[in-house]
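Enquirer: Following this line, the structures themselves.
Values in this text are rule-based calculations from the coordinates and carry no lab data. Predicted, not measured: the structure shown is a model, and the values here were computed from it. Cβ atoms are built from the backbone, for glycine too; each structure is taken alone.
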Structure 1
Amino acid sequence: MRPKPRLADDVEPVLLRIMSLAPVSAAEIQLLRDVQPQQVVRARREILSEGAVVEAPMLLLSGWAARYRLLMDGRRQILGVVLPGELLCHQQHRGPVALSSAVALTDVVLSAAPAADRTGNTAGLEEAYAVSAALNEHYLLQQIVRLGRMSALERIADWLLEVRERLLAVGLVSGNAIHLPVTQELIADTLGLTSVHVNRTIQTMRREGLVEIRGGWVTFLNVDKLRAMVDFRAPTFTRS
């Protein structure tokens, strides 16, 4: 079995993520290094409920989480996953409440994000938080495109490429493989498919030499072909 990637410490994904979003000072890096784990949530437990008051934005130090909405009959729509190093519930207006519920997909460790503003010594952090918010909007828009216009194979391919891109930013890609600690049921809830359809589509992708999923790992057999198939491109937010 392929070993799970190890990090120097729980803050490493946060450092890599923030530094990939904006230039930050040595003092800001130290602020991030000083972040302490404040909450551990076990797998399948709720992190927060839709409508709950958000005291402060949270950093996901380790583990996987998901934002979701629940329908009256119990059906669940996953809006998106939250990966190590990413922000959860970053809203800039006063008195924010959670716009969706969030659940731990694995055991997760959370901490309050360091406060930041444009006028003090944390302008770099503020810029990184703003880019993070733009990225979250991009991921949500892409989710709408997936659900509205893509075939089952395209949905799975595009989602896997997005997850790979996000894990790459925090050093959690091992060669041509990523650790995927979620069930096919979760993938189905994310992409508006049934578990049976997900399973059949993954088998088709394996036969076509695109990806192989085994033992909680996704091996990308032909990234270029996958990218071309769904016209996958990295998000851009500023003019060059």
Structure 2
Amino acid sequence: MKSLYFVVTVICALSCLSAQSKEISLAYGEYPPYYGKNLLNGGVITEIVTKAFKQVNYKIKIELVVSWARRLEMAKEGKFDGIYSAWYRKEREEFFVFSNPLPANEIGFYKRKADDIRFKHLEDLKPYKIGVIVGYSNAPRFDKANLKTYPVVKERANIGKLILNRIDLVLIDKGVGRYILKNQFPESFDKIEWLNPPIETVNQHLIISKKVKEYERKITDFNKGLEAITKNGELMKIMKKHGF
């Protein structure tokens, strides 16, 4: 009886130790309305990621790294366990594992309403100056079109350049562009418009670096937590709270 008690005690102790030792370090950036330090609970993606990991008993450390290229490189080197969010790209599989899908991005262009710009094929946009973001992995067909691109570090800078007639188009997520216009350039909100059709609709993902220990377990645990908050309705509540 004493032996059985000892075995049960050891198992319980090991289980508690395992639960306490599960930690994750993540980097994120400024990508409102999806995530950002000044958004409610860090934004919709931050809250989803946090709740999913807490569902599977992880202690989470989150750090803001504004530059997308820098946080991607830091995660690639294992300085963080992972980052959110990222799009799936084949070349990234060498360095990262991808979570199940998070809310999707609708990627396309904003333009000035006064400009008569239309396109059926991306090659139709060759005459125009297009603002893009440094380090972003754009749709392969966009890159293949070999358009005139002008990279900057932040989306806000591109919207500002569009308003000032320094570029003709901004390649950006539809929701991000609308958020920036509404909150940072309200005087120009009615002068800028979305240009249909979008060039890509792509899921966001949490990605974990293959440089870190037990990266497969960490992504599996996250997916379990994500599934749990989806089934219990918490995910939908988070989405509605953030206006999605």
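Enquirer: Starting from the value 14.2: which structure in 1, 2 was mean count of other Cβ atoms within 10 Å over residues 44-51 calculated from? Don't skip to the answer; put the middle values down first.
Expert: On the way: 1: 14.2; 2: 23.2.
Attributed to the structure labelled 1.
Enquirer: A value of 29 was derived for relative contact order in percent (Cα under 8 Å, 6 or more apart); which structure in 1, 2 was it taken from?
Expert: Traced to structure 2.
Enquirer: With mean count of other Cβ atoms within 10 Å over residues 28-35 coming out at 16.0, pick the structure among 1, 2 it was computed from.
Expert: Working: 1: 16.0; 2: 22.4.
Going label by label, the one that fits is 1.
Enquirer: For mean projected area of the Cα convex hull in nm², the calculated result is 14.0, so let me know which of 1, 2 that is.
Expert: Values: 1: 14.0; 2: 15.3.
Only one of 1, 2 returns 14.0 for mean projected area of the Cα convex hull in nm², namely 1.
Enquirer: When distance in nm of label points 7 Å out along Cα→Cβ at positions 116 and 140 is computed for each of 1, 2, which one produces 1.9? Could you put the intermediate results ahead of the total?
Expert: Working: 1: 1.9; 2: 3.7.
This value belongs to structure 1.
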